[in-house]
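Laboratory data are not the source of any read-out in this text; all were calculated from the coordinates shown. Keep in mind it's a predicted model, so treat the numbers as computed, not measured. Cβ atoms are built from the backbone, for glycine too; each structure is taken alone.
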Structure P
Amino acid sequence: MSDSLTVHPYGETALTAVFGDGISEDLYRRIRALTSALEADPPRGLSELIPAYNSLLVVYDPREAAYEDLAVIVRDRAARSAELAPGPSRVARIPVCYEPPHAPDLEDVARHAGLSPEEVVSIHSAGAYLVYMLGFTPGFPYLGGLDDRIAAPRRATPRTRIPAGSVGIADRQTGIYPQASPGGWNLIGRTPAILFDPARTPPALLAAGMYIRFTPISAAEFEDLSEAAASDRWRPEIAEEDRP
């Protein structure tokens with residue numbers, strides 16, 4: 001299963017292990033398996049592992065490890081970890097209010113899809129979304145698994161400020177804005193969950209390799225949970241489950 005793996009230098013202090021040239025859950029599971037194998041028994045000089053859609057960046061100290069030696073270890077661990085059966089996945093249950101004023105672009109997405117807003121909500125909340133990576137802003141999850149029926153292009157004119165917790169769609173991806181920020185995604189809902197808090201350990205609620213399931217809630221429930229989240233009396237449920 002490791003025949004598509006390629007390993008390349010990435011500057012003088014890192015290498016990148018690339019699994020094919022596409023984006024899929026199967027490829028990403030191989031990346032997570034390699035990451036877990038390297039975390040369980042870190043090679044000498046390893047300092048950081050950064051997974052992405054179809055690659056793993058392996059950062060190391062060149063004073064303690066040579067690229068050639070580390071590349072051999074990475075290939076070997078990739079081959080061995082590919083044979084392991086996947087274990088349970090961590091799944092976060094994220095409540096989302098798909099009602100006004102938290103879903104300003106829901107009707108636009110529905111029109112683009114030729115569906116009703118209620119159908120868009122039903123489809124969006126039925127999926128299990130893999131967190132491929134965090135980026136753009138701290139804690140922002142790039143999610144795979146969006147149903148093609150509700151895919152929608154980015155807005156022609158980005159907003160200068162999007163409220164924290166906004167759930168958006170852009171092309172074939174969905175994601176959540178952890179902080180108030182500019183952005184061009186179509187906003188179809190908002191969660192009261194706090195995705196990033198530098199005072200928490202760890203500060204990010206989500207992590208690469210987890211799954212998200214969205215649960216529709218009312219505007220009243222949103223207000224109640226927002227108040228509880230602000231005082232840290234409530235956080236979304238995260239539990240281990242068989243593969244969603």
Structure Q
Amino acid sequence: MRRLIAGNWKMHKTVSETREYIEKFLRLVEHPESREILLCPPFTSLYVAGEMLEGSGVKLGAQNCHYEKSGPYTGEVSPPMLKEVGCEYVIIGHSERRQLFGESDEVINKKLVACLEEGLRPILCVGETREEREAGMTFKVIETQVRLALSGIEEHTDRIDIAYEPVWAIGSGTPATPQDAVEVHTFIRQLLSEINPKNEGRTRILYGGSVKPQNAKEFMKHEEINGLLVGGASLDPESFAQIVYSF
């Protein structure tokens with residue numbers, strides 16, 4: 001299993017800025033075979049990014065999707081639309097979607113189902129707030145999020161990746177320690193074994209939350225960490241390339 005390094009651009013970069021980024025980034029990661037690299041631009045840049053990444057070995061993903069294939073959902077984008085522009089991955093349940101846009105575990109479950117039906121590989125994001133962590137609720141929160149998200153699709157966990165993103169670390173500049181991440185990743189792996197004993201470790205578990213070139217290597221030293229979901233540090237091609245080759 002190749003480790004996955006994913007860049008989530010969030011609401012950054014116009015189409016022209018996307019072109020400029022990818023032109024530079026592809027020169028920096030000419031031989032990506034030893035690891036899987038994923039870029040997740042905003043919706044408006046997916047088409048041009050898909051064209052530019054075709055044949056490069058760098059994968060394309062979206063930051064979100066609706067659970068319906070089509071319909072009266074103004075402002076939404078469906079899995080078939082993403083598939084047609086070259087997406088192979090979709091980030092589902094990011095904490096910003098949960099907190100700022102009120103996405104529930106039930107909605108996240110529907111989105112996972114829709115992605116699997118379309119042949120897209122979801123990256124399910126889970127994580128606790130600082131208040132939940134200080135209250136000793138980290139494992140309870142993670143278990144609830146994972147079990148509800150995977151309800152009814154337990155047999156397909158080998159087609160899903162999970163990103164542990166402690167909410168208190170995202171964008172804070174203060175990541176969890178590698179030891180914190182390993183502890184939660186180990187818990188998630190054990191939970192997946194209960195949910196689907198046939199999984200056999202085929203779900204990659206990524207860490208996300210203030211990952212930078214300076215700390216990426218420390219996280220990737222641990223075999224329990226199967227990759228990274230990178231936010232702000234993925235917005236600069238040189239910075240993201242350093243993270244890609246940090247291990």
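The table for this structure:
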read-out	value
Structure with the greatest value (metric distance in nm of label points 7 Å out along Cα→Cβ at positions 48 and 72, set P, Q)	Q
Given 21.0 for mean count of other Cβ atoms within 10 Å over residues 40-47, calculated: source structure among P, Q	Q
For -0.80 (log10 I(q)/I(0) by the Debye sum over Cα atoms at q = 0.15 Å⁻¹, for residues 64-143 alone, calculated) the corresponding structure among P, Q	P
With semi-axes √(5λ) of the Cα gyration tensor in Å derived as 35, 19, 17, matching label from P, Q	P
With helix-only ellipticity at 222 nm (-39500 (n - 2.57) for each DSSP H run of 4 or more, over all residues; to 500) derived as -8000, matching label from P, Q	P
